[in-house]
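Every number in this text was worked out from the coordinates using simple rules, so none of it is lab data. Values in this document were obtained by computation on a predicted structure and should not be read as measured data. Cβ atoms are built from the backbone, for glycine too; each structure is taken alone.
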Structure I
Amino acid sequence: MIPYWLFFALVASIAIGAKTSSLRPFKSNDRRDSPLGWMAMFVVLTMFVGLRHEVGGDWGTYERHYFEMEGADFDEALQHTDPAYYIVNWLSAQLGGGIYLVNLICAAAFSWGLIALCRVLPQPWLALTVATPYLITVVAMGYTRQGVAVGFAMLGMAAFSRGRVMRYLVWVAVAATFHKSAVLLFPIAALAAPRNKLLTIVATAVVSGALYVWLLQDSVETLSQNYLDAEYGSEGALVRIIMNVLPALMVLFLFRRMTIQPAERNLWLVLSAMSLLALLALAVSSSSTAVDRVALYMIPIQLAGWASIPQLLDSGRSSQFWTLAVVAYSLTVLFVWLNFAEHAYAWLPYHSWLFL
């Protein structure tokens, strides 16, 4: 598990050393937030996630997806309900890149989205530290299709925070072609748009309706049987959803201190409310797995909530204390997951294609 700790130590040390601004929450004035530093982190993160070897509980399943595309033509890839992911597999098969090229492409998309979102938050490196224990280690490495969908969704959230609502819809549409569950993020645009509400609602309805017909219409019954009727359960679902709920509550209680644009504030308020609804859904749903998978799209609230705490609670000299507290929390999450999670064995030890 040493590689996981080395990566965490790298990101956390930068977060601790970074300067914070107590003047404008949800914005960073740290000179370390430079394009060059983030480009280097993009490369490191993409290689760390994308070049893993036999890491993740579904490694064998994803290998079978790749082998399925080795003898297929492009039309077969396009007919799958998650067409973009199968097209990536088809392309890798044509180039002889194996599952490693598939993972590398998906990791690059995920890293792009994660870094884009981190950079619109008040302490970008602290946000990346918060993302490391679960979003990077578990989701990106374990759930490749949904991981890349979350990556594109985060690109959309970064655009939305700058008021680019239509661009948000485009990125969520791309995310849905990798994992159809991302269509559930479309209502955020209609709920959080600070202006042009009618236009946003119409655009959301048109895009989500088209994607429903293309991606979901033929598989709704199968999804219902697989998740709801079968009453699948996910070990630790409650803990993972509470990890979203805690920062969501902080955002809901402290949002008046956020000197940010209305679009950005609305985005985090809606995502916070959805996180609380996920907790309620878990209590009444027959399938904790279904709720758990949907809640993966709520994880960005962890980044926004925890990364804002040092500034929102800053009383002069306490900012560094809160930064250290968030780093300690993230360290604890990583330690508990690596040592006590039921399926952590599938991530241990970490192997990379570079050293095979």
Structure II
Amino acid sequence: MAGTPTTTRPVHDLVIVGSGIAGLSAAVYAARADFDPLVIEGPEPGGQLTLTTDVENYLGFPEGVGGTELIMRGRDQAERFGAEFVHGVVEGVTLETRPFELRLSDGEAVRTHALIVATGASARWVGAENEDSLMGYGISTCATCDGAFHRGDDVLVIGGGDSAMEEALFLAKFADSVTVVHRRDELRASEVMVERARNHEDITFHWNAELLAVHGSREAGVTGATLVSHPNGYPKARIDDGLEVEREVVDTDGIFYAAGHVPNTDFLEGTPVDVTLSGHVETLEGTTTETTVEGVFGAGDVIDPNYRQAITSAGTGSMAALDAEGWLDRRSERATPSVAAGADD
């Protein structure tokens, strides 16, 4: 904003952008190595995991753990070792000169020798009524995470690409019935995935339809949904055009959004950091978190279009911190010598 004064912090050894499971894992490792990392939390502190009520497949929690609780434990752990957290939104970065500079929405400039991008990827929501209040309470964006909670249930999958078919096939292992709701009468998914889904006895398709509203409460969870349909597809657009559509209320115990994920990389636009066609930060070949800019590393869903699991994000977070530490040590740019950490620390 014009006229807003800019304040500048001292140069940091390491700044981590993002406070989801990947950013927190990176912060724990970096702080234990005496980096004193600065973690910029972003607009949604904690990331997508805070939208998950229970996490049952994270190692070390045999009874499961709440998504928000897992995030808060990770933050407490990082702070205990010396990580600093600030709430802010990165609007742009300068990576052509050193130290790197990050520009926050409040006008502050943050400078750092090394940078870990752990900004995650946001699931595309569909704009249905009540989705804000019921996300994580029967609406999910991850079948692998939440499918086991729907044993014996009737669930909906919203989408028509490979992700939707994968979600439907996974959910069919648990649910009594899976209905794929797609706004057209033709799927975008690959032929192999389409054939698998169509041949599954527990998966059906609701063509030319979209989700208009979700019914239920946080106490009861999702209990139903209002679907709209039109013979020519894209029924919501028909409503906007003033045309008649068919409305149907269906009973359902869960709704899974599978319309894709959007990596949160807008702030890297125009920088030398390469991104893929899908918008994910591109890392160098091999088991590394290094990007096309020396000193910039990626972790979590922002580099991962395939797995998108809490435990894989935590793993790449620790890798990014170790990679950053090694890079800084080789350049002798660290103000404080590192504390060597064994492979099993």
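0.95 is what came out when FRET efficiency 1/(1 + (r/R0)^6) of positions 59 and 123 (r between Cβ atoms, R0 = 41 Å, to 0.05) was calculated for one structure; which of I, II is it?
Derived from II, not from the others.
Here helix-only ellipticity at 222 nm (-39500 (n - 2.57) for each DSSP H run of 4 or more, over all residues; to 500) was calculated and came to -21000; which of the structures I, II was it taken from?
The correct label is I.
For which of I, II does relative contact order in percent (Cα under 8 Å, 6 or more apart), calculated from the coordinates, equal 21?
Label of the source structure: II.
For which of the structures I, II does the calculation of FRET efficiency 1/(1 + (r/R0)^6) of positions 139 and 275 (r between Cβ atoms, R0 = 30 Å, to 0.05) return 0.60?
Working through the options, I get structure II.
Using mean count of other Cβ atoms within 10 Å over residues 115-122 as the calculated read-out, with 23.0 as its value, let me know the right label among I, II.
The value was obtained from structure I.
Work out which structure the value 0.96 belongs to, where Cα Rg over 2.2 N^0.38 Å was derived from one of I, II.
Of the structures listed, the value fits I.
Of the structures labelled I, II, one was used to calculate distance in nm of label points 7 Å out along Cα→Cβ at positions 163 and 243, giving 3.5. Name it.
I
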